[in-house]
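Below: a set of structures, written as C-alpha cells.
Every number here is computed from the coordinates shown, using simple stated rules; none is lab data. Source: prediction; values computed, not measured. Cβ atoms are built from the backbone, for glycine too; each structure is taken alone.
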Structure 1
Amino acid sequence: MPDPTFYRSPSAAIAAPPESLAYVAAFDPGGVRRDAMAVVDCDAAAPTYGEVVGWTELPSAGNELHHFGWNACSSALCHEGHAHHGALERRYLIVPGLRSSRTYVLDTRPDPRQPSLVRTIEAEELAAKAGYSRPHTVHCGPGGIFMSNLGGADGQDGPGGVALIDHDTFEVMGAWESDRGEQYFGYDVWWHLNDDVAITSEWATPSMIEDGLNPDDLLGRRFGHHLNFWSLSEGRLFQRIDLGDEHQMVLELRPAHDPRKSWGFVGVVISVADLSSSIWMWHRDGDRWAAKKVIEIPAEPAEAADLPPALQPFGAVPPLVTDIDLSVDDRWLYVSCWGSGELKQYDVSDPHNPRETGSVKLGGIVRRSAHPAAPELRLGGGPQMVEISRDGRRVYITNSLYASWDRIFYPDGVGAWLARIDADTDSGGMTLDARFFPHDDDFRGLRVHQTRLQGGDASSDSYCFVD
C-alpha cells in the first residue's frame, strides 16, 4: 500500500488531515554552534501549541541549512511500478547545507518529534558523482530526489545544476542534465510532470553570494535573469526565456498543482531600473513557452537615516521578493517582501490577472513591525520563506534569508522568528495568529530559514491525477 500521505490529486491533499508538526531548519550564522532541525507543535488544541517540542542537533556547524525536502511525496504515484528496494514512504528529510555542501538525511520515524540522522552526503561525494557543490533546493520527483546546486566541483564556481539522489539508498546518482546548452546559473527546479517539462531558475554562483551582496554585481546586471525549460525525462535544455537583464535574481518556481494546467509563477527579487520586485507567469504559447510580468511591487521611499548603508544612496526600501508560494487549489498566491516587511496575498483564479486581497506586515528594514504576541519587539528580518498548509488555511513564515545577506540589509541582526497566519480561503484576507510565535531563545540562539509540514505542504508535492 502506498504511503497515506501520497495524494492522488490536489483535492485529496486538501481533504487530508491537517499538519500537527512543522520542521524548521535552524543554523548559526557565525558557523560556530552546530546547526539543527527544530520541530514545532502546530496542533492548536495542544497545550504546547506554537512551541518547539523537538530538537535534532547536527554533528557539525557552518552548514547554512537551506531548502530541504522529503525523500518521497505524491509524485511517486505518477510513476507506479518504478523499482524501489523497499516500501516508498514520506519519511526522510533531505537537508542541504548551502555553505558546507554537506547534505543530511533525517529519519522522522519512529518519533516524528525527534528526527535522527541516518546518513550524511559529504561534499566530496556530491562533487565526485555529480560535479556540483553548494546544494540549495530539494524536490522529490520521478526516478529520484532532485537537488539543485549553485556551484561546480573542485573549486569551480559553476555551472550550477541538478543532482539526482536515490530514493532508497540516498546515494548520489549523478548529474541530471544531459545537455545544458547555455544554462550556467542554478537555483530552483520544478516541473509539469504530465508535460515531461522541467523548469529551472537562476540566482548566481557561490563567489557572487557567499561574502554578501556586491553592488557591482547588481548594478552590472550579472545575476541570473532567465527561465530555462528542459525535457524532464532527458535532462535536455530546449528553451530559455530572458526576462530582461534589469530583472535580477529569478528565484522560486511555483507551477500549478492541477496536472491539466501548464502554467506557473516565478518571483524576481529586484529591478535595477527602479528597485521594484515582480512576479512573472510562464505558460504555453503554441508549441513554445512564454513568460509575462503579472505583478509589480514598487519600492517604498524612506529617509536615508533609516536605511542600512547599502541602501542609503537610493533613498528607498526595495520589496526584495525572496519567496512565493501557491496554494494547492491554485487559487491563492503568497508573496514575501523581505525588505519592506510584508506578506501579500493575491487571488490568482485568473493567473493572467492576479488581484491583491490581503496583507500582513512583520519586521521590515524600516517598519520593524511587531507581532501581537510580542508587541514590544521591533522585529528584524521580514517574511521570507513561506509555506502553506495543504488545505490553504494556514501560512507559515520565517525571517532569515542568507547570513551574509542578512548582514547587508539588517546590519543590527534579524533574530529568529516563525509566525503563523490564518488565511480566508473564501474571499481572501489574512490574520496573524497571536498564539503562534516561537522566536529568538525558543530556537536556542540559532536563525531559522525554511519550514516543512508533516504530511506535506503546498510546495512539497506534485500530482498527475485530477480525481
Structure 2
Amino acid sequence: MSTSSSKPLIETRSIDYIPENERHGKPSSQLTLWLGANLQITAIITGAVAVVAGGDVFWSLIGLLIGQLMGGAVMALHGAQGPQLGLPQMISSRVQFGVLGAMLPLVLVCILYIGFTASGTILAGQAIAQLVHVSDTSGILLFAISILFATVCGYHLIHSLGRVASVLGIIAFAYLFFRLLSMHDVSLLLNNRHFALDKFLLAVSLSASWQIAYGPYVADYSRYLPSDTSPVKTFFCVGAGSVVGSQVAMTLGVFAAALAGKEFIGSEVSYIVSLGGGGIIASLLFFSIAFGKIMVSTLNTYGSFMCFATILNGFKRNLKIGQLQRLIFVLVIVSISTSVALLAQQSFLASFKSFLLFLLTFFTPWSAINLVDYYWITKERYDIPALNDPDGRYGRWNKVGISTYFFGLLVQLPFIDSSFYQGPLVASLGGVDISWLVGVIAPGILYYFWARHQTQNFPEHALQPQSTTAK
C-alpha cells in the first residue's frame, strides 16, 4: 500500500537504522508535529490542575511558562538526536545501559505511554460521545479504533496528522480565546495575585513533567530527517512547537478553571466547548478535541510499539517485524490503554495530576544520563551496529549507567510529594516537591564524572551500518 507521493501508507521500518536514501523532510515538519500534539485537551487539563490545586491565575501562568522552557529544552535536546542517529530514541539508551540493561527504562517508558494514552482516551471519548450522541464508553471505543489505524500506518501518516492537527488547533484555540476575552474580564483574574511557593512550584513541575515526558520518544519522529540536518534548527523547531503549543493550551486551562470553579471538575471537555457556544460551533469544537487527541495518542501508541519491539530485539537480535506483527503489537497496546481508560474515567483529574508528577521520578534520571552521554561524553560518536550486539562494544549490562539511574531514583525520594508517597523533607520545604530538579542535576553530574573514563565505549567517529533491511 502506498500513497501518491510514493511513500508507503504502512511504514515498513520499525526500530532499525534509517539509511540516507530513505531520509526526507525539513526541520519545519517538527514544528507542526509538536504544535499539533500540544494544542489539545489534555494540555488544557494540565494547566487547569495548577488552579484546581489552589494556585492563582497570574503566578500559575508564570510557573507554567518557566516549566515549559526548562522541560522543553530537555525534550528538544532529545529530539535533535534523531537525524544524527537515524534511530528511535530508546534504542540509543543501550549506549548508557547496555543492550539488556536498557530494558529497565524501556519497561517504564511503556507504562508511561499506556498511562498517557489512557488519559487521552478518556477525554477524547467524552468529546466523541458528545459529537455523535453516544455514551462515554462508546466514545472511548470509537477513539481506540481510530488510534489503532493511525499507529499501524506509522511515521508518514503521523506527520500528516500533525499538520492537520496544528491547523485545526490554531483555529480552535484562536476562537476559544476570542470568546473567552470577549465574554469575561480576565484582567480581574490576573490582578488577583497571591504568591505561594508550593503552588508556584507545582505549576513549574506540571509543565516541566509534561515536556520531559516527551523525551523518551521525541527522536522517533525526527529520525527520518537527513543526517546533515542542522541540530540547532531541529532543536528550535521541536522546542518551539512543543513549548508554544502547550503554553497556549495550558493558559486556556488556567483561565477556564479559574472561571468555572468546582463546575470544571468532572465536566472538563463540556465546559471548554461551552466557552465557544452551542450548535454547529460546539460540534466543530468537539471534533477538534477528538482529532487533537487522535494525534497525540497515536504518538504515545507508536512510541509503545517502538519500545516493545526494542525489548524483544534485545533477546532476539535478528527480529523481523512485518505488518502482521506490527498490527498485533499495536492491538495489544491499544487494548491495555483502553481498558485502563474505562476503569479510570470516573476519577480522571485527581489521578492524572498524581500520575504526571510521579512520572518525573523515573524519567528525569534517564533523561539526564542520556543527554550528558550524548552531548558531553561520547559527543555523538555512537557505534550503531554495536547497539544490537550484546557481546559488542556496549555489552549486556552497563553498571555505570544502571547504578547512576538507581542513584537518581533514590536521591529523589526525600523530596517527592504525591498521593503515592511523601518524602521526609517535603514538610520542611513547605510542601514543595523539588524531586524532579534533583533528579536531573544529581545523576547528570555523577554520570559525567563516572562515565567519561569508559574510553573503550568511545569510537573515534560515529559508526553506521553498511546496509540495512526493513525490520
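When relative contact order in percent (Cα under 8 Å, 6 or more apart) is computed across structures 1, 2, the figure 14 traces back to 1. Structures 1, 2 were shown, and mean count of other Cβ atoms within 10 Å over residues 30-37 at 27.2 was computed from 2. From which structure (1, 2) was helix-only ellipticity at 222 nm (-39500 (n - 2.57) for each DSSP H run of 4 or more, over all residues; to 500) calculated, if the value obtained is -22000? Value -22000 for helix-only ellipticity at 222 nm (-39500 (n - 2.57) for each DSSP H run of 4 or more, over all residues; to 500) corresponds to 2 out of 1, 2. 1, 2: which one has Cα Rg over 2.2 N^0.38 Å, as calculated, at 0.89? The structure behind it is 1.
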